[in-house]
Structure 1
Amino acid sequence: MNPYASFLGGQPAIPVISATPERLGALLAALGPAADRTPAPGKWSAREILCHLADCEVVFAYRLRQAAAEPHHIIQPFDQDEWAKVYSGYTAPAALELFSAARRWNLALLKALPPDTFAKTLNHPERGEMTFQVVVETIAGHDLNHLKQIEAIAGQPS
């Protein structure tokens with residue numbers, strides 16, 4: 001099960017994940033100081049979403065490499081809310097810098113892998129068995145979900 005598949009709407013994953021750093025950079029530039037504005041109680045600001053994306057890209061880097069290298073890899077889930085407790089210590093530009101660097105590294109990996117890697121199966125304890133390709137699609141759908149959230153924040157009056 002891929003909870004982010006609906007965000008893709010049939011788009012191929014690699015072009016989506018390739019475009020995300022530039023889209024995030026443009027949104028951050030447009031937001032300026034408003035990146036710290038919380039859209040509603042209990043919701044993350046654009047800066048916090050960027051921090052989450054940076055954390056997730058580090059996690060995806062590990063997951064992709066482990067899944068490519070090991071047979072029947074079991075993904076280790078993480079609690080995003082626990083990780084978010086320290087986001088007040090991070091800036092949006094630093095989060096974007098980390099995200100963009102890790103994304104470039106992950107894209108280089110994806111381009112270097114033999115095609116049969118994308119059919120490898122792995123297991124997510126909360127989502128069950130999936131292929132490596134589904135992980136890549138999850139990354140793309142996750143990007144689109146959070147881009148939509150940041151775009152909504154950018155469209156709100158200050």
Structure 2
Amino acid sequence: MTRSFQYPLSCLCADYAGSAIGLACSLGPLAYLQPAAAMAWLLAAAAALFLVYFGRTVCRQLTHIELDEAGIRARGPLGAAIRWEHLRSLRLDYYSTRRDRERGWMHLRLRDAQRTIRIDSEVDGFADIARAAAAAARRRGADLDEATCANLRMLGIVPNPAQAA
């Protein structure tokens with residue numbers, strides 16, 4: 001049975017708004033003022049960065065993560081597929097936005113010999129995806145670093161039965 005997951009639009013709205021505001025603040029002065037050459041280059045560089053950020057957000061919106069017994073696929077503009085038997089590495093990082101580590105997001109990175117799939121915790125069903133990937137890594141006997149094991153435990157996933165404590 002194939003399960004499909006995607007980034008909810010409600011999570012992407014802030015990214016779209018940020019890129020729109022950034023583009024307006026950088027392109028606006030270029031269009032309506034005549035800044036000095038150095039400032040014009042700086043504003044153009046900022047506009048390019050916000051445009052890349054906008055493109056990344058569009059890619060995330062168009063990407064669907066598909067999960068089944070055979071593997072995982074990211075269908076979209078930058079899609080990739082990894083079969084579970086070819087999974088070489090799993091890394092789960094946590095990025096905190098506060099000192100008390102109360103708020104933040106996770107980033108799951110799965111690799112085989114040729115491809116990498118990256119998934120942020122904003123995707124619907126992130127814990128299910130991480131659970132399936134951890135089970136595949138366990139079956140393959142993959143070594144997981146301590147940070148990844150700790151982050152899996154934060155999700156309620158026992159990364160390795162020998163590590164259950």
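Comparing 1, 2, where is mean count of other Cβ atoms within 10 Å over residues 68-75 highest? Result for mean count of other Cβ atoms within 10 Å over residues 68-75 over 1, 2: largest is 2. Sorting 1, 2 by distance in nm of label points 7 Å out along Cα→Cβ at positions 44 and 124 from high to low puts 2 first, with the largest value. For the set 1, 2, ranking by FRET efficiency 1/(1 + (r/R0)^6) of positions 20 and 148 (r between Cβ atoms, R0 = 41 Å, to 0.05) places 1 highest. For the structures shown (1, 2), distance in nm of label points 7 Å out along Cα→Cβ at positions 76 and 108 is largest in 1.
Have a look at 1, 2 and say which one yields -20500 for helix-only ellipticity at 222 nm (-39500 (n - 2.57) for each DSSP H run of 4 or more, over all residues; to 500), as calculated.
Working: 1: -20500; 2: -15500.
Label of the originating structure: 1.
Matching task: 19 is the computed value of relative contact order in percent (Cα under 8 Å, 6 or more apart). Pick the structure from 1, 2. Matching structure: 2. Given a computed value of 1.05 for Rg/Rh (Cα atoms, Kirkwood Rh), for residues 28-115 alone, which structure among 1, 2 does it belong to? Computed on structure 1.
Any idea which of 1, 2 comes out highest on Rg/Rh (Cα atoms, Kirkwood Rh)?
Details: 1: 0.97; 2: 1.09.
By Rg/Rh (Cα atoms, Kirkwood Rh), the leading structure of 1, 2 is 2.
The numbers here are math on the coordinates, done by the rules we state, and not lab data. Since the structure is predicted, the reported quantities are computational estimates derived from the model, not experimental observations. Cβ atoms are built from the backbone, for glycine too; each structure is taken alone.
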